[in-house]
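Some structures are shown below for you to check.
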Structure 1
Amino acid sequence: MPLNPIFNKLLETDFSSMYTSLSIDQLREYYKKSWDDFKGDIIEVGTVTNRTVRTSKRDTPIRIYNPKTEGIHPVFIWIHGGGFIFGSMDVYDSICRKITNTVNCTVISIDYGLSPEHKFPEPVEECYQVVKWVYENAKDLNIQPEKIAIGGDSVGGTLTAAITQLSRDRREFSIAYQIEINAMFDLLGKTKPLSRVENAKGYRLETKEIEGWFVPNYLNNLSEADNPIASPLLADDFSNLPAACIITSEYDPLRDEGEHYAKKLSEAGAEVCLKRYDGIIHGFFNMQKTVEEAQDALNLVCINLKEAFHSEK
């Protein structure tokens, strides 16, 4: 279907020129402020606590959202987007609060180290170790260790997929459910996703910037893109991975690799909820104030989390 006209004004911005005219610090500040007119309202939850987890990579800030109800709750671990280079817990604060209240679960948001200061595989290992810490400290956190779900937007979804594969292979903890929204599963497009051609230019996130700026700033060298922990779609084995909710957008260069990953999971026996939002661009999920499809996607995430947490499987 045609592009939703709600994005017309946003897409008048020449995002491509920013990567050559602004420093990374300036880009990070722009990215942070760019969401102010789009993200949802800050709603009250039970408690919000900022803590630090010591990992082998760095002391990692996390934010813990507890629901208003008493008891031991399931936990959803959230990993923010931003191309590995931008983003923070603050950008997705309203989304984490909405999930906390709607699902009645604890939500833990991870403020992982950004590239190029923290290159691959540091963010993967850092987030993995935070999830492991949550599992090992379940009693103190008042959460159910057998009901840990994990998810993220954009590269937060990339890191989510990598962590679910590592969890299966290392067998240190189990993931009950995974959520990937507009995620990058094939860093340099080795599987030749058609959407990287069809949506290469003009829809905010462009293929040239993905492959020529974001990915090179994340990897130490481009050959690392072949590693399935960097590009989860390139894994040899998709068996014994948790059920998933995968969300894609029609006008996103990353659309096809997300749908390909959903197919791989499904073929390997995982239960998959896949939904493509037509007329929509990358990054829409955090536009809760202005885009109806963003609100629908968040509701879909909450519905799937509720079902996963209450499943007896």
Structure 2
Amino acid sequence: MEHKVVRIDTIIKDLIDESFTQSKMRQYAHEFLQEKRVEEHSRFGLLAEYHYNMFGGTEEGIYAACAAIELFLLASDVIDDLQDQDNGDKRWMQLPMPLSLNVALGLLQLVPVAMKQCRSTMNEQYVCTALEMMNHQMVVALNGQMADLENDIADIPAYMEMVEHKSASMFIMACMTGVILATGQWDATVAAYAKEMGLSSQLKNDMKDLYQLTIKNDFHNRKRTAPLLYLAEAIDGNEYKWIKDYVSGHSDHIPEEKIGQLHEACEKTGTFIASAVRMRVHYYQFQDLFKQNSITAPYLEEFKVIFLGVEETEAAPQ
């Protein structure tokens, strides 16, 4: 798996060197990529490669498509942080915003350039179809990002709709890129389980974030995530009224002596349980849909180990 990541990164680095003739822009682009890799090895690109192989693809050009996906995700991460003004330790947050934004826009422009490389070894019509699908999913994600930025989500259904647009669309893009490049066709079952995988993954991240009281997290930023919506709805009486007031915007102050009560409130109100149940529902729906497809079904256990960090003996992610 590691050698595949290196191969994808080599394509990205070559594209940066060939396209970014301005020295600082080229330097910052490499630094942004390195920053992302220090954080973690993204597997979104490899989702495309895995699906391409499952559906019978054999050409080496798939790695250029993986690079295209990784370029879009890197650019999206940069723009998302610039918009939210968080993750201040990231390299792109330490530069003047106009510079980081310009690099991010440049990375976006490399997406079709990377896909163009696929045409040398792959069916050209399949490549065009895949690129059209990617462009569509990018627009869907931007619509979700707008809803997230407005941060006026009223309830859980509205939040899940936003996540479906912003986050799940990225899983659909990655999986379907591989399928389309191998077959030329959209696969509804793959798209459906990719969406469920994205919803489950985002809920898991939301829960993880709520535990991080020592850093600038979703609670501090008043991000209306599923756990915080559950919490605000469940709070009754005066004991945790300060939490509800802060999340709703009626208060700008977080009493230091009370911040430690956040986890206590989550436990007492059943917030963690409600969030975990919803996460698992989407996870099980992902599994059921994966098994419904005769092509993907034999790969379920291996897929969970590689992409979801689940041991084969586990029933669901912990």
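Where a number appears in this text, it was derived from the coordinates with a stated rule and is not lab data. Note that the structure is a prediction, hence the values are computed from the model and not measured.
Quick look at the values:
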| quantity | calculated |
| --- | --- |
| Which of 1, 2 yields 1.24 [Cα Rg over 2.2 N^0.38 Å, for residues 103-142 alone, calculated] | 2 |
| Percent of Cα pairs over 36 Å apart - highest-scoring structure of 1, 2 | 2 |
| Structure from which -10000 was derived, helix-only ellipticity at 222 nm (-39500 (n - 2.57) for each DSSP H run of 4 or more, over all residues; to 500), options 1, 2 | 1 |
